[in-house]
Structure formats: C-alpha cells, structure tokens
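Asker: Some structures are shown below for you to check.
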Structure I
Amino acid sequence: MTTRGKSSNRRGLSWYVDTPPIRRWIAAAEARGEGDAAWERVSLWDKMVEQHGVVNVSTDGRVGVVELCYPPKANAQVPPMYRLFSEAVNRLAADDEIWVIVITGAGKNFSSGGYVGPDAFYAGLDAGEDGAKGEPIRRTFSEMFLEIPKAIAACEKPTIAAINGAVMAESLDIALTADLRTGSPDTQFRFSFAATGNTAYTGAAWSLPRLIGLSRAKQYLLGGEWVGGEQAFNAGLLNYLYETDKLLDETKALANRIAGFPPITQRLIKKELQLGDAISEFGAALDLYSMIEPLVQSTEDHMDAERAILEKRPPVVRGQ
C-alpha cells in the first residue's frame, strides 16, 4: 500500500484526498455549518485505505504491479483512489529498476467505475448550492477525476491492463489508456455511459475509435453494450486472451518478456507511436523518427544486440 503522512490541514486531511475540489467542498460545507458531516465523510475515506489499501503496489523483477483494491464495491474508484493510483504509476514510471507496469484489480473484478455511495464525493458537491453549474464540475473533473487516465497516458514505459472480470464506466479508461490489454472469457467490458446519462468524458470517446474503429466505437458507446472476453478479443479490445485462472500469471509472463528488451528502445518506440498518431503527414513523421533513432544507436544495449547477432548469443540487456 502507498503511504505518506498527513497534511497540515486543521483536521488531518490525508494527502491522497488533499485536492482542490475536496478542499473547496469542505470550505463550502463549513460555511453552511455542515463541516462536521463533511469531515465525518473524510474519516470514512481514511478507513477505506486503512482496511483495504485501495491501491496496492508490488514488484516482480522488472515488472511493477498496480492493483485496484476496494472489494466492497468491486474496486470502484473511491475518493482516495485518484491520487493513490496516479502516485503509484508515477513512482513506478520514475523507478529505473521497473521496465513494465501491469495494472489489475483485486478479486473477481477489475473495477466497477466511479464510486456511488453515501461516503462518495460527487462532482457537484464542491459547488454548494450551485452544484448544477458546469464550471465547478469541470474543475473537479480536471483536478481530480481525470488524474487516473492522465497518469497512464503520461507514462513512457509499457503498460498492460490485466482485466479480470468486469470493467465499466470511468474505469474503462484505465484499460483503454494502457498500451496492451489482457483478459479471459470472464472479462466483461460494460460501456454503461449512455445508460447512466454520462458522456465518455474520461477518454473512451478518444481512445476507443483508435483501438477498434469509429463504427464499432459508436456501436459500443451509443448502444451501451456489454462486451465479453472472447468478443472483446475478436474486436481488438483485448490483445491477449488467457484462461481465467492463469490471467495474472500469463500477463506477468508477457510483461517480463517485454521487459527483456532494451528499455530505452521500448520507451522510444512507444513515443514514436504516440507522435505518429498526432502527426498527419508521413514525411514529417519520418523526419521526426530519424531524429529519435540516433538516441538508441548509441546505447550499450543496441551495440551489444548487434554484437550478439555476430557472436550467435543472446544479447545482454542492461538498460543503458
């Protein structure tokens, strides 16, 4: 579990919920004379972390594993999860000993999406009586709810989402933003945005057409469809389909195989793919790629890989 000390706020707002939206919400509640109720809800968030971890981090050789963990609500995105998750991914991204990151859920489900419950934090709460106004809600999305897909998208290292069981609503974008997705016949993508009166604001409207095409993306999003593991694999949502009881082990094996390649090269290939998606003109992309390739040509891993071909031996990957 990721841990840090408390912040210096008067009643001990923990760092993982010390965000502008929550501070605004508490200030508005205190101004209305409802501060005690707000702080009681904050204490429930701390209990979530104390009892379940919410986001657990482990390592397996060169592979870092980030596990979503709030079993009472199928690993829903409870308030502490936003910063705990982004901090975990950012920390592994900065760790030179970790070359690939796997994201998964505890138990039988990946994540049930945004958390709904009496101890939740809704986008409009920080707006007080003006909760229906768009601007306070927009700030809450930007400053809190979108931290998770932003952290995955910003990670230069290969990321793999091992989708055990159901993934739905906002948590779909944890899976869709990852570089690769593994699943099993028990995997289920639930595109529930339309059914709950929401847009695909956390990224699916951008990423899904790029993964499976615009027509299929419209089918899933406008139709609010539920897509099982085998269907998801055939549609291209899943890169690999494994047996249910072997999903995490097979995903770690895949991650370790990817981690066996030169990490500098892997990061730059990922960068080339991202830049290529943003550049519409092929010649401009080639010009850019020709500036990236010299960066790997001078690495020890590249030079040893070429020597290994001549010497008929496996290359030695040092990450340098």
Structure II
Amino acid sequence: MDLFSQVVRDFSVLSCMESWDEARELFQQAASRKPDHWLIPVRACEAVGGTQEQAVPAILAIGCAHVGILLVDDMLDDDPRGDYHRMGMPAASNMACAFQAAALYALSRSIEDQHSRLAAMSSFNEMFLSTAFGQSLDVQSPADESAYWKVARTKSSPFFGAALQVGALAGGGTPETAEQLKKLGCLYGEIIQIHDDMHDSMETPANPDWIQGRSPLPILFASQVKHPKQGRFLELSRDITDPVALQEAQEILIRCGAISYCADRLIRKHQTAKGLLNRISLFNPEPLASLLDEVIAPVHELLRATDEVNQN
C-alpha cells in the first residue's frame, strides 16, 4: 500500500478540496517528497497493535498540519524557499488556515471511537495553539539557553507528540498509552530540533538563521559561551554571506565545542526517550525503538567527523 498516494486521494475528497486546485496541488507536491514526519503515526499505530491502513487518517491529519505549519514558518523566517513568494502572503496565510482546519476535519470523520476521536482532535488543537506560541517566541530569537528550550518545547515538540498520540489512538490504543506516547513524541521533537539546528548551522551557503541573526543552539553556544574565538565568531557573524567567513565561523562552531555540546544534548535526550519507551506497555515497541535509533545515528557520524577536524 502506497500510503502517500492514499493520503493524497483522501485529501482530494475533503470538503472544499475537490474545487480548490491550488490546495490540492500544494498537498500533492508536499506528499511527493515523502516526508518521514508524515509516517510517524504509523510507528505508533503499529506499536499498539494496529495496521498501516488504520494509520491513514492520522497520516492525512499530520500531513495537513505539516503543510500549514511550514507555510506560516517560512513567512515568519522570511525564508527565500517559501511558497509564499509564489502565492503571496495573504493567500499563503489563508491556505495555512485551511490546512489546519483540514487536519481537524480529517480526524473528525475517520476515527470511529468517540472518546478517541475527541482525544485526537483535542491533541491537534493543543498542538496548533502551542506551535503558534512557539513561533511567536522564535521570531524574537532566544537570548539564552533557557529561552531556547522554551521555544523548542512549544514550537517543535507538540507536532511530534500529537503525531504519536493520534497514531496510537487510530490503532486502537488506550488513551493512557496514547498520552504516554505523546510525551515520547515531545522528547523526540526536541531531538529533531537540535538535530535540525546542527544541520542548518553547518549548511552552505549560509542558512537563513545565520543571515537573519537567529540563534539556533550551536550559534547561541558560540555567541554566549566564553572561548578564545568568541570575539572572532561574533565579528564573522555580521557578514556571514561571505563564503570564506561562513567557513571560518563553522570551523569555530566545531572547535569551540558548540557542535559537541549539541551532540551531547542529543545523546542525553535519546537516552531519556529510550528509558521512557521501555516503561510503556506496547504490543510491539520495535517501530518506536527504530524511530529513536534512526535519529541518533547521524550524530555519531558527526562526532567522528568532528574528532577528525579537532585532530588536524
């Protein structure tokens, strides 16, 4: 069963979507990239004893949520890759509202058990509200690590918590188990946030976070923690569009310990998440254990590469 093709078909028959060509095309385009995040509900569904087919409504809902959140996030970040450049901000804002509503509508029509349906819709409503608050905090750029974690726990974590919770509910899991998986998903979301920050900070050409003076965790560390190259790093950050300056700044991220610090946070959170997973009674925990192991594997590879740089 091609899950992405199925959710595209299911999306196209939602209320209003049969006549809304641009919305269907945007969703189909997003689905064609086969985002890993969309399949997270399947992991939870299978973990509680459900099937991939049962997870389809949750995949559809999380896919709609993902598209809508990215539309808003790109506008707030002034991301040059955002669809709003093509659509215009007013149309993109309206489209984001539509995708948020479509996610809730999909859940309302597809989870048969009334209590599970209400729990799923409540989970998504809470996620949307928290994400909006987190996005508001993020555009102000965290001034310290405490503010950074507040953004991570409000902007990034709720999406993944809802994905696991709703996947479990779709698979027939109890509300109690689904709530535990929500907590696991929130931890996973923090891991993803740090992982993305590390990737974005080392990306070439300079990621928008550099250009706009944002503070993902590695850049926040290098800017605030005392180290011999702190002054030089701050100087380079002011003209980071220069490829030579970017390369030097990224080398400082490695040498000052910023990347290693982020990797340490990732490994610790991964261990906490594994401990939580071991305490949850599941039909088959393997899909979720694999999810956690897959996200930590690149960190070990990065640490090996970092060690090579430090040895040179």
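Asker: For structures I, II, which has the highest computed value of mean count of other Cβ atoms within 10 Å over residues 14-21? Each step should come with its number before you reach the end.
Answerer: Working: I: 20.1; II: 13.0.
Largest value of mean count of other Cβ atoms within 10 Å over residues 14-21: I.
Asker: Can you tell which of I, II yields 19.4 when mean count of other Cβ atoms within 10 Å over residues 46-53 is derived from it?
Answerer: Considering all the candidates, the number was obtained from II.
Asker: Here percent of Cα pairs over 36 Å apart has been calculated and equals 21, so which of I, II was it run on?
Answerer: Corresponding structure: II.
Asker: When FRET efficiency 1/(1 + (r/R0)^6) of positions 38 and 110 (r between Cβ atoms, R0 = 35 Å, to 0.05) is computed for each of I, II, which one produces 0.70?
Answerer: Computed on structure I.
Asker: Compute distance in nm of label points 7 Å out along Cα→Cβ at positions 86 and 238 for each of I, II and report the one that scores greatest.
Answerer: Top value of distance in nm of label points 7 Å out along Cα→Cβ at positions 86 and 238 goes to structure II.
Asker: Same structure again: If helix-only ellipticity at 222 nm (-39500 (n - 2.57) for each DSSP H run of 4 or more, over all residues; to 500) comes out at -24500 when worked out from the coordinates, which of I, II was used?
Answerer: Attributed to the structure labelled II.
Asker: Next question, about the same structure. Can you spot which of I, II the value 1.6 was calculated from, given it is distance in nm of label points 7 Å out along Cα→Cβ at positions 22 and 150? Before the final figure, lay out each step's value.
Answerer: Numbers: I: 1.6; II: 3.6.
Among I, II, the structure yielding 1.6 for distance in nm of label points 7 Å out along Cα→Cβ at positions 22 and 150 is I.
Asker: Quick check: 14 is what I get for relative contact order in percent (Cα under 8 Å, 6 or more apart), calculated from one of I, II. Which structure matches? Write out the running numbers ahead of the final one.
Answerer: On the way: I: 14; II: 17.
Going through each structure in turn, the value belongs to I.
FYI, it's all coordinate maths here, none of it is from the lab. For clarity, every value in this text was computed on a predicted model and none was experimentally measured. Cβ atoms are built from the backbone, for glycine too; each structure is taken alone.
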